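What follows is calculated from the coordinates using simple rules that are stated; it is not laboratory data. Bear in mind that the values here come from a model prediction, so they are computed numbers and not experimental data. Cβ atoms are built from the backbone, for glycine too; each structure is taken alone.
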Structure P
Amino acid sequence: MTQHKLILATDLDGTFLGGSDAQRKALYDSLNARQDALLVFVSGRDIDFIRELVREPGMPHPDYVIGDVGTTVAQGRDFVPMPQVQDAISRRWGDSGARVKELLKDEPGIELQPTPFERRVSYYYDPALLRPETLTKIEAAGFDWLLSAETFLDVLPKGVAKGPTLLRLVEELKLPSDRVLVAGDTLNDLSLFETRLKGVAVGNSEPKLMQAIDGFDWVYRSPHPGAAGIADAIRHFDMALEAA
């Protein structure tokens, strides 16, 4: 079995896909050249988006995918769902989509996203109009909520988010947790950092995330944006490819 020196679990938008063309190419080329790295995409994006993404020339292909803000888990090569992790999320959610939409149909400051999701309901929100009572209503109904980028409101199964799902995947695959590096840039990545795994908040991270991770001394704050921040953290944590 390959001994992974680096298990990179990274957000996409603003993180793995962030930075300049040259910065992305440098990171992607280095990952493609490695035999000792395992790549996990951990994103709010769905599987269809990721399937199209990896068709781009030079884009590293993930070994595993955690999509839909932690509610979808799949193998990366063929995007086949991993029931040993995903089924528990499905059971926790049940058939709650219609219930959530009915619950929130008259709430001000939110607009349902047009894309349907299987194990979450997602909205756009207006920070000036969203009421705390709306979030309280979500909690009282037995769900979790997540705000990010001053734009997105996700209603999720209780206890499900990027971080908890990543921990379940790491456990299922019996991966060495000390080799995992998580990377993100918005509040929907906070749960990744709450795992206490090694982490990097890239240089373009939203201020609210930086405030939320104050005191998280296991998280490296890179001054570099997106892909360059990830590459910086790989060096910082001594997870770089060793010279031949």
Structure Q
Amino acid sequence: MSNIIETANALLERRLTKRDGPRLGESLRPLDNADAFAIQSAVSRLLYERTGEQVGGWKCLLPSPGKLVVGPIYRSTIHSQSPCPLPALKGCAVIEPEFAFVMGATLSPRATPYSPVEIVAAIGETRLALELIKSRYADPSQCEFPELLADGLFNQGLFLGPKIEGTAPAGLSIRLTTGGQARSLQGLHPNKDAYAPLFWLANFLREQGIALTEGQAVITGSYAGVLEVPFAEEIEVRYENLGTMRLEFFQLG
């Protein structure tokens, strides 16, 4: 594909202006996942050149047929204090409950793969987390998967909650409270293992010559799908006996 930089600039402009837009013209659409990842990487590079913004984390899942699930999360969009800024999606704040693995050591590119033992040893802490969801496309349903991948797969940001003791479970009960009304969700990791996508990501980035660096936070999949919550109202997300997040969102844009 010859239009990687042109496509990256178009998507970057939407990020910087916080305005979504229509599907890009056919000549700017990635042909496959390799093109899409090249565009995604170019967005990160151009964003750094223009603003100094750095990658502060990653989202990922295990790959599946035809799908490469990986996207950067930019440092300025990672929050741990309420109220938390978020652009609206259909009038709501849209989130996904996850765990974040915050790296305590850097896994630099090298010739040999990292083992699961090495990757777990590099984790500094595990925290409750909410992925913050927003696309740069006004109607993402019109787009094919590589187009979404080029834009980072709805990677608007991340809210980091309290640290947990022990390991992230494959499943647990999640209670979401909004407007004084609570609902229970039976949470299950989409890969049935919160660590497997992290193991994949560390070695995928290694193969691309990209370090997974100390301080970056990695989320590996939602335990309850996509949730819509209101703005300007306290919400509570309780992860069984592991901890609770209480926060409000305020609408950007």
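Can you say which of P, Q returns -7000 when helix-only ellipticity at 222 nm (-39500 (n - 2.57) for each DSSP H run of 4 or more, over all residues; to 500) is computed? Write out the running numbers ahead of the final one.
Details: P: -9000; Q: -7000.
That value comes from structure Q.
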Distance in nm of label points 7 Å out along Cα→Cβ at positions 18 and 234 gets 2.5 when computed on, of labels P, Q, structure Q
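In terms of mean count of other Cβ atoms within 10 Å over residues 66-73, which of structures P, Q is highest? Working shown, then result.
Details: P: 26.6; Q: 19.8.
Going through P, Q one by one, mean count of other Cβ atoms within 10 Å over residues 66-73 is largest in P.
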Value 12.1 of mean count of other Cβ atoms within 10 Å over residues 50-57 was derived from the coordinates of, among P, Q, structure P
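Thinking only about relative contact order in percent (Cα under 8 Å, 6 or more apart), which of P, Q has the largest value?
Values: P: 21; Q: 27.
Top value of relative contact order in percent (Cα under 8 Å, 6 or more apart), among P, Q, belongs to structure Q.
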